[in-house]
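Got some structures for you, see below.
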Structure 1
Amino acid sequence: MTTPSLLDRESCYRVVKSRDRRFDGRFYTAVRTTGIYCRPSCPARTPAFPHVTFHPTAAAAQAAGYRACKRCLPDATPGSPDWDVAASVAGRAMRLIADGVVDREGVDGLARRVGYTPRHLGRILLAELGAGPLALARARRAQTARVLVDTTDLPFSDVAFAAGFASVRQFNDTVREVYAATPTELRGRRGGRPATGTVTLRLAVRAPFAGRALLAFLAHHLIPGVEVASTGPDGSGSYARTLDLPHGPGTLRLDLDDEPQTGTTAFVPLTLSLTDLRDVSAATERARRLVDGDCDPVAVDEHFAGDPLIGPLVRRTPGLRVPGHVDGDELAVRTVIGQQVSVAGACTVTGRLVAAHGRPVETGVPGLTHLFPRAVDLAGVDPETLPMPRSRGRALTGLATALAAGTPALDRGADRDDVRRALLALPGIGPWTADYVALRALGDPDVMLSGDVGVRRALLGLGQDPATALAAAERWRPWRSYALLHLWDTLMPRPDPIDTAQSLRET
């Protein structure tokens, strides 16, 4: 396979020589003489320039016949942040592949999601990412399998199906081909095994990582019955919630703390409790969305380094993330409920909606009692019975009806402009709601909510005239979402060392 034209060989080789960690996940280096591929920061001796090729994805390197380096584990790097910035067809497809769409719906299902024929989508992915949808899905399965082999004591048969393989034989063959080792050799000798359905993983994210600020945001927006959080004296702690997954309900728990060291890979502990282990990939991808796992914080923070307004905020909280969400439909419903009310009020009302229309689940986690109502369930609710003004109730049921019909589809495979137009066409949905959905559900890195009351309060608190400051917000492109979060972060109360879920319920 030749190097895709979007990768300049000389520039890539300079990155490899400098072992620059910022480019891990953006491209991969394959060495002809050894038959392996590495991340750019691999500590091994730099190969000679004539012996290397460069590939935009691990799948492209695998399709070219290379196996993963056992020293730098290149497939364990965070995904490319370019997918979020460009939001191209290839980037949207990659998000869906990571969510397991190819495993569940096949290439035809993936193509339908992004609005192309399977053949044309294959050409696009091959041109931009160096591999077709099946090869990209296979690489994703191999990565999930390796993580499960390394970090759990699940039987290999469970690992195979949890990772999305159709058979144990396919799992064994892929692992041997990609890693030049059997599953037994990867795991080594280990004893014991966890409870069925419970998996502990580590999410790789680029550092710096402001985990405590992320936890503060999530804790401030908790929905009773669906989410809980707890914090320690230093602001670190955990966040947990229920998940409505393709094969059944589950829960996730994230342990969040700061990782200030720039240029390294941080690891966020993730614990999944699933009714069906086939949902491991989907649950992991949802967790990555939640923590903005593919963000390049160095590039973002450097963009604001000289800015007189955002620069000091970045230096105070380096590595701030834009909190994503595990389910676009849920986020849209929560956003409509939160129109023109306080965060605490919106959480209370949404909690009542969950109690009345959500599905009860047994989780074993105090406070996690329900799944968030599906759009199809809310579509049939009488707006007069909802605990909110009638106009907002009608807007909510109208939105739920549209979401149940799949127009718009609020996943990472949707075109952002199409989603915005579809949302604005619905009664009761305005620009603030559509842009907030783009910010958190679609992962748009360039959203500025100019009319947001919180943004204006933050600017006033910083001694700025809101109209003047927002008029100059164009200079924050293409990272206006991160500027927005830095402004909101100035208003965010840091949690006390108590059970945040309980304190929010009491208020």
Structure 2
Amino acid sequence: MDVDVIVTGAGPTGLMLASELALAGVRTRVLERRAEPHRNSRALTLHARSVELLDQRGLLDRFLPLGRTVPGWHFSALPTHLDFSALDSRHGYTLFLAQARTEALLAERAAELGVEILRGHEVVAVRQDDGGAEAEVRGPRGTETLRARYLVGCDGARSAVREAAGIGFPGTDETLTGVLGDFAVLDPDPAALDALRSRGVLVAPLEDGLTRLIYLDPERMRVPAREPVTLEEFRASLIRLCGSDCGVAGPRWLSRFGNATRLAERYRSGRILLAGDAAHIHFPAGGQGLNTGLQDAMNLGWKLAAAVAGWAPPGLLDSYDAERNPVGRAVTENTEVQALLAELTLVEQYRRPALALRALFDELLGVAEVNRRIAARVSGLGTVYPATTPGADPLVGRRMPDIGLTAAGSDATRVYDLLPAGRFVHLDLAGDPESGASPGPGWGSRVTPVTVTGRDDHPELVGVTEILVRPDGHIAWATRRTAVGERRGERAEALTAWAGKPS
């Protein structure tokens, strides 16, 4: 084998996955078709769950100073924003950070961990057999065949890996397109910017003094996404929408995007897996695409590493599809709703009822519980993976709250301090070092045992005596039993089911 895992695509998803694999000691190579990293940034946001994941790996200090935090976010550009600050997280905000910057930081992380990133290498064919997967690659040295035990397609909407693996990509074709432009020159008059916003144009300040404008023009919203955008078209659309072109000039990037929505039938076919846009595409409503890809990578990384290392329990790698495919479906569905709410207001025959529908949605967002539920969905904080064991504790599958704690023999002051190594963490919340509430030496290389002697109160953790936290920060197992003997048997069963047989 050339390496253990080949990852195709050096976007955020591929780089995050490669880093997670390398963190676990997996030899990983990333193949990227483009010779140079992206200069322009379609995505601009890291939502709260993605920020949490970076925090769990000790990486947030690299990202946070370079971005701008926003406590709320929009749903289909409705006036009432989603309030992320009301969610149960230390990071109740969106981090406004250009995708190019995110990619650069993730590439830096991957390189530090020894990941080999080969740019200018295009995958033209993929094959697999019982022992591994092969990628036929066209690069600077001509065409060559590279082999690995597994191959993961993070190569975007037109994924060559997905097609070669024969994985279906059902959904709907593009029926609506919008336009974005990054400009060096824009009328600085606040009244002009307010006029843009009042007519549905999204205005976002970027790095280097640029400003991004995004709009849907009723007269141009059926133009195919493949048709290039010109400055003249952009100015004409702004005049139609707002009565002025607002002095836009010096375009750095102009692009058209559509609402094609597709979800892979499955995320795994033998030794080939998919993540990110290779597995799901949708209208870029709410900035969820990049974030969903990062969270795919975090879910897959430790499971694939376990399969490579040989300790993965039965079904662990298949649980990637079982857990993430429903998340992909939920994202495609809520973005379709957001696109429809925007599109119908632009169609004359539907405008009046569409405006009434938007007003109703906006009123509902003013209800705290409704706002929290949708905010949790868009931010990723509401993701709960299904429990596979009957009678499992209600905490199983949820995110582990980042509570403050005091741990025996550790400098950690909160749960996320315990996760940078990418291992399971077993928390003995009963706080008795003599109780024997420990995984035992057989799991020592996979599980970090922590006896919690003091912790913050949290309503979800009342009465909980032990928790097994997965490497991706979700809860694998929890118990409220107090008898040490009962806990011991239940603990061993959970550890074997998730962290494999003891060595």
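Quick notes on this one:
- Structures 1, 2 were shown, and distance in nm of label points 7 Å out along Cα→Cβ at positions 41 and 241 at 2.1 was computed from 2.
- Label whose coordinates, when distance in nm of label points 7 Å out along Cα→Cβ at positions 233 and 393 is calculated, return 4.9 (choices 1, 2): 1
- When mean count of other Cβ atoms within 10 Å over residues 313-320 is calculated for each of the structures 1, 2, the largest result comes from 1.
- At a computed 42 (percent of Cα pairs over 32 Å apart), which of 1, 2: 1
- Among 1, 2, which structure scores highest (criterion: FRET efficiency 1/(1 + (r/R0)^6) of positions 145 and 305 (r between Cβ atoms, R0 = 30 Å, to 0.05)): 2
- Computed -13000 for helix-only ellipticity at 222 nm (-39500 (n - 2.57) for each DSSP H run of 4 or more, over all residues; to 500) - originating structure among 1, 2: 1
Where a number appears in this text, it was derived from the coordinates with a stated rule and is not lab data. All figures in this text were calculated on a predicted structure; none of them were measured in a lab. Cβ atoms are built from the backbone, for glycine too; each structure is taken alone.
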